[in-house]
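Read the figures in this text as sums done on the coordinates, not as results from a lab. Just so you know, these numbers come straight off a predicted model, no measurement behind them. Cβ atoms are built from the backbone, for glycine too; each structure is taken alone.
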Structure P
Amino acid sequence: MTAKPDQVSSDELLARILSSLEDDKAEDVVVIDLRGRSSVADHMVICSGRSSRQVSAIAEKLTERLKSEFGRICKIEGKDQGDWVLIDASDVVVHVFRPEVRDFYQLEKMWLPSGAGASARTV
């Protein structure tokens, strides 16, 4: 049975996203807690795929799973290029990068205050 999109907590959504990323062999997964820091989402997930094809596949599978399991329609940007895909799942925003692109933009540094141990975790 599919849960209604508004009945899924951000923590449940995050857990399913992390499971999907693990299933699809995403690398260097980092979760940043945005609660109290942003009104956009509760969590940000940043991860890498080894190639443009894998980045696109990770994003496609994730959006399919969230739609079929939670009825959640995600906004997605950049899937066709495969360098950096942004998936907006409402309470959780996911960035999937090729490693070189991730190194260039360094989103973790932008969102993590110095000495941030509690607000981010590597999965």
Structure Q
Amino acid sequence: MPLYEHVFIARQDLSTAQAEGLVEHFTTVLADNGGKTVDSEYWGVKTMAYKVNKNRKGHYAFLRTDAPAPAVQEMERLMRLHDDVMRVLTIKVDEHAEGPSVQMQKREERSERRRERA
């Protein structure tokens, strides 16, 4: 099955538990349609570069999935219809990166990775 990475932004006035509940809800939607979630991360409340629906901040969440295209389309459709979700981004990838995403790594770890590549 194809591999995907999803990032979505939920409204800032949700509690952390509600935002993490959205991650669980969309994971369940994916599983019901034949896909599976490889990894999920809750990145927390972050300030956005510009206002979206009159909000300056939002709860960011990240999902790595292994799912057929119809399952991903259904999940995206439900995300776009959900009142609490402001933005959705889905990217098809060749393989999932090992370990935590760049957002979850400490600054020191990121700078070490850059030195190793050079």
task = Work out which structure the value 27 belongs to, where percent of Cα pairs over 25 Å apart was derived from one of P, Q.
result = Q
note = From the coordinates of one of P, Q, distance in nm of label points 7 Å out along Cα→Cβ at positions 22 and 102 came out at 2.3; that one is structure Q
message = Looking just at relative contact order in percent (Cα under 8 Å, 6 or more apart), which of the labels P, Q belongs to the structure with the highest value?
response = Q
